[in-house]
Structure 1
Amino acid sequence: MGDTDWSVPAEGAVASRFAAPSGELAMVSLGDPAGEPVLLAPGVTGSKEDFVLVAPLLAAAGYHVRSFDLAGQYESAAAGPAPGRRYDYALFLDDMVALLEDAGPAHVLGYSFAGIVAQLVAVERPELVRSLTLMTCPPEPGNSFRGVRGLGPLSWVIGPRLGAALMIWGIETNKNHAPQERLAFVRHRFGFTDRSSVADVIGLMKHAPDVRDRLRAAGIPTLVAVGSNDLWPTGLHAEFAERIGARLAVYRTGHGPCETTPNALVRDMLALFARV
């Protein structure tokens, strides 16, 4: 794909703020407002800009695409729990439900941690989810880090704060060999993100709820989209997809297909949408 200036919005994108239960969330919209809604949710330490290559492709297919920063992350850093409280699943679930109630039932993509949240929304409010794309979502409930390649066994002894510090250190020091424009943007947004939100999310991911059977019973068309070199082995993703009755798509990339294989990802998302 080459390098991209990730700070530059897609042509025609409209920036706005959404009044969510946790506070104001930064949001970007693209495409015909009369088109079917698509909601793209980034993972922890991510942002709406992670979809700058995907959103124009979906918009060109006639969809109205919205992406946003999770509470505590990048330009939504001021949103979060009440004083004395911590980021929890209810906070992220309520925010996503509010976004979907505002736009109407949508095709939802949840990236990594947001995939866990999207599953919760799908089983609690299935009428709001037209289809579900779980992109590099943790494939196991409970301690979702236990199956991570190489470092899984250490996840039992590494606490949320240390886990968050290690994650941020690995990203900022470019352990995943990102192109320079990408690395510059990632370092830039870390200057805004609430570090406590990252630690709290790492803690949540060590206690991921098991909604696999409920998700399968909901009957929502679902795609599990992963890279062959993802944090979790492809075999775990395949078992997860089979358990929830989803189609599995594997791309020759890592943890971010939306960043490195956007055309293939959108191809499979449009095929999923067509099943609804």
Structure 2
Amino acid sequence: MKYISKIYVALVFMILYIPILVLMLFSFNATSNTGAFNGFSLYWYRELFRSPEVFDALKNSLILAISASCIATVIGTAAAVGIVKMKNRVFRSSLTAVTNVPMMNPDIVTGISMMLLFVAIGTFIGLSDKLSFWTLLISHVTFCLPYVILSVLPRVKAMDKSLPEAAMDLGCTPVRSFFKVELPVIMPGIITGLIMAFTMSLDDFVISYFTSGNDFQTLPLLIYSMTKKEVKPDIYALSTLMIIAITILLLLSNFSGSKDEIDRKRHQRMIRKAEKKSAVHTQNTGKES
């Protein structure tokens, strides 16, 4: 049974990662032939940076992903803190359940729903371009929010509630207490949520397809339009660079979480040592008296 489980895990990883490795391999192919590797070359990476269409799509995707992830991180962090501080348990549980709906909802349903909403509002206001960059940005912020909230929420719940109270007892205002005490504690969760929101926004195709205008094309939309004709190997090169960038972001996120866990355990050990010293000192004082 032990060997069967190892074989199963190996097959799963092969199915997941072999296509990615093949794509990365053929991004260094000397020719455009996708059936055989004809030699190592950086030709398609040079062609990538010479293509204005691909460069514009990449720029649009980065602008959208950075804007959506930053806005979603700010709103999601405020929402997570607000949910934890709610007094009504029923309302808090209901709000947490509603937060999970966009993640469980199929992307195509979310995309069509938001498209109909934007078209209806645009028609009511009288806009000529009912879908644009702003509708796309709102859509990306909407589906990124739950991931940020779920990343920050456990950090806020695990935080020692006496810390902000102690800061306010020492003269801090509630706002200053949040930025000086609470924010550094929940920062690893915020960073994780930011990275997740960035990758989700950068990767999205379905919702972007329904809510983007004709004047703003992201990279997934460009690749989809190329599949109707021919996908050139410079897209392989671009995909390889994106995979490397996302892998680095995930490693940084995991490193940040691990470092925070190490600091937390070290802090707990210091507290235990201080408590032991205090107990020993109290016992010695009692014996002397």
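Rule-based calculations on the coordinates, nothing more; no lab input. Only a predicted model underlies this, so the values are computations on that prediction, with no experimental measurement involved. Cβ atoms are built from the backbone, for glycine too; each structure is taken alone.
Here mean count of other Cβ atoms within 10 Å over residues 65-72 is compared for structures 1, 2. The highest value is that of 1. Can you tell which of 1, 2 yields 27 when relative contact order in percent (Cα under 8 Å, 6 or more apart) is derived from it? Clearly, the read-out refers to 2. Assuming 2.1 is distance in nm of label points 7 Å out along Cα→Cβ at positions 17 and 249 as calculated from a single structure, say which of 1, 2 it is. Attributed to the structure labelled 2.
Taking percent of Cα pairs over 22 Å apart, for residues 97-192 alone as the criterion, the highest value among 1, 2 goes to 2. Each of 1, 2 could give semi-axes √(5λ) of the Cα gyration tensor in Å, but the derived value 45, 29, 18 comes from 2. -11000 is what came out when helix-only ellipticity at 222 nm (-39500 (n - 2.57) for each DSSP H run of 4 or more, over all residues; to 500) was calculated for one structure; which of 1, 2 is it? Answer by label: 1.
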